[in-house]
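Below you'll find a set of structures to go through.
Where a number appears in this text, it was derived from the coordinates with a stated rule and is not lab data. Bear in mind the structure is a predicted one, so any value in this text is a computation, not a measurement. Cβ atoms are built from the backbone, for glycine too; each structure is taken alone.
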Structure 1
Amino acid sequence: MKTSIFELFRIGIGPSSSHTVGPMRAAREFALSLGPDVESIRVELYGSLALTGKGHGTDRAVLLGLAGEKPETVAPDLDPWQSPGTPCPVDIVFHKDMALPGHPNAMRFSARLSGGIPGPSVVYYSIGGGFILREGQTASATQRPAVPHPFRSGAQMLAYEIPVWRLMLENEKAWHTEDEIREYVARIWEAMETCIQRGLVTEGILPGGLNVRRRAPRLAQKLRERGSSDPLAVMDWVNVFAMAVNEENAAGGRVVTAPTNGAAGLIPAVVEYYLRYHADVSQDDNSTAEGVFRFLMTAAAIGVLYKENASISGAEVGCQGEVGVACSMAAAGLVAALGGTNDEVEHAAEIGMEHNLGMTCDPIGGLVQIPCIERNAIGAVKAINACRMAMQETGDHKVQLDQVIRTMYETGLDMQSRYKETSLAGLAVNAVEC
């Protein structure tokens, strides 16, 4: 285990963790490495970053990062073209017909110094979920103290025979105090819930040119008027919660990577479902907060398995690595919040991914709108169903989580690149942009 919950769940801005958050972090890191004698900066975007970068706001993110902004603190509506911005001219080039070998999301930053002298040039890869790597750097480059319960697979995770949320907590305590961990998890949930509430009341047209109208406020109002007589009203609310978050994300609002921005609505929707329909309201707030804590710690443990054994990048493995992983994480987290066993946690996570295998990433117009917003809603309902199926089962199940993670990764590698966040196939070419 090399990945912390502090990294897996990040507060940032939309619309994309790999195309907005990652490039902003890379740009800021590059800018901070430069001296005062920089005359100009050239940024070259390759692969998926070039093909869908305009729709994902990558150029805006790069400019904000070069100006010193951070995804977790930048004002969502800050316009780099109107604000003071970077201290030198910046040229951004989209190489739509070129890719670099390290990852489909590649970018090169080059500086020119005073007198026209070539300066530093660095290649970064945005590998999903806001994570970045410099060329030549490995994912394990960050050195941390060893954790007490290391695990590299679901089988190893279960072998400790302690609750998954507790296992994750004890490992995190090798790097942070328990107070810091609990405070961070509470802050993550607060950001998620705030995003839901914003999305439920904010109306209008999403940016980008597709003229997609926000639907969550209108749907929520219809549900309030209809009441709860419909036996599937609960599912309708889960849909609305997920859509509210992803409409905020599509508008460039503040969201939490869970584990990515494209899948940011799924886990918050399932946590909200837990709080509204399963949390014991007769108990105090601390009991409810503990349920949310166990949910998110367990979800993070499952996310770590995908991050370290496969991928959470849509540009690398398709949407199965985003919505599919989020569904798996949410299903496992809900089991933990409901007091399920470790075996049920593992089974729910397996079901959550098994039925998302092969999902392509083909956003229309390169925007995180169609089909991304509805996919989060459908994925949230799948996660709840996976939890229910796992907790009602008896005996062993045939497919293990480790097997489905390996299958997801192999499927993603076999998938044609045009189906992996390029807008060159699928719905992106068969649906009319309007």
Structure 2
Amino acid sequence: MPSRRIIYGKYLITMNSNDEIIENGAIIIEKGRIVDIGEIDSIRSKYDERTFERHGDFQSVLMPGLINTHTHAAMVLFRGIADDIPLKRWLTEHIWPRESEFLSEEFVFDGTSLACLEMLKNGITTFNDMYFYAESIAQAAKKMGIRAVVGQGILDFPTSAGNGPDDYLRKAETFIEKYKEDDLICPAVAPHAIYTCSKETLLKSKKLALEKNSPIHIHLSETIDEVEECLKMHGKRPLKYLKEIGFLEGIITAAHCVWLNDEEIEIMAENRVGVSHCIESNLKLSSGIAPIAKMIKKGVKVSMGTDGAASNNNLDLLEEISIAAKVQKGITSDPTVLDVKKCMKMLTIWAAETLGLQRQIGSLEVGKKADIIRMNLNKAHLQPVYDIRSIIIYSAKSSDIEDVFVNGEPVILNGKHQLVDEQQLINKAIEWSNRIKT
């Protein structure tokens, strides 16, 4: 396979600092990185296209790969197993008992592989995962050719994946050491939440992350019950509690953040804590609606997460952002909030900044890794085009994404995965469902 590629598009949405959109453009890729980008006439004046592997056409839009900042990928194997009930019951009566019975390296590898296939087909080139058996998550991601931030889940109680907080932390450190130089895997530390991790566990997690220069991934203020329990136990709301114990250091992605008040939003902004907004999961579990318009106004970096497919029930960021934009307009009675420019940033460059990866991914710029998606515009529901951002946020479907490149490699071409047998992954999921439901 040639190491040099050229990809064409009618529109190149760069997501660079100038929000530049290049019409009739091309991207040159070499050794997994973008080495040139510009209008096609300029590109053709510098390169002999015959020496490149060629992709795309001028009925397409090219943009950075989407970044999913909160997932539990392996839980796709629990998709649809317990719907239409509150979060606490969902966890205690359905998810945790099944995890206790079925959670294993094999379960996590198979589930993550299926989730990666779904995400790649939906244009997601990076996901930020929190679960157990981090090694299995990483192996699945690498097999599928997707970029992943992988956090070893940390709790105060034992599971089949660990004997308690010190065991989880030891495993997290071992995982970080193994993958700290990996080209696709970014190792992270993932204390589950304030209600499952003691102050001591939270601070040990932070210490490990800072020592290893790894990001932190945590659930925060997902439900009103979590807030009320924190007030009862600590006399303060969750984010203020985390600030006062000294947790808010380093690169932190806080998932959900549904029940933040104005003071907590100020704390988020001051401490540069990133937020992963999981609108569909929050709506489906009746957890509430995060005040992300307020957060963005205060300078908080907000990105999008799908959560796990057991509570969503899909891994579709284009659907997620479209719903998020409309819900914020509805609850604020302001049609100008969460405009399409901000929505695009939430899917790409703000997400990269949240994870501390903005120098590598999140925009189409020379020197960055070539994580690129191509969407076919030659469809009735995508024409005419007056504002390409509007088309993507309000009209496009994930099925319109036909090609996906990660590290410059074509992982999805014409909607088909190039590295694995898709049917085998689907058959594995069917086998798991037969075991779980009996």
Problem set entry | Structure (1, 2) behind the derived value 0.95 of FRET efficiency 1/(1 + (r/R0)^6) of positions 217 and 401 (r between Cβ atoms, R0 = 41 Å, to 0.05) | 2
For this session: Work out the source of 14.6 here, i.e. which of 1, 2 gives that when mean count of other Cβ atoms within 10 Å over residues 49-56 is computed.
Result: 2
Exercise. Of structures 1, 2, which gives 66, 47, 42 when Cα extents along the principal axes in Å is computed from the coordinates?
Worked result: 2
For this session: Taking -10500 as the value of helix-only ellipticity at 222 nm (-39500 (n - 2.57) for each DSSP H run of 4 or more, over all residues; to 500) derived from one of the structures shown (1, 2), identify that structure.
Result: 2
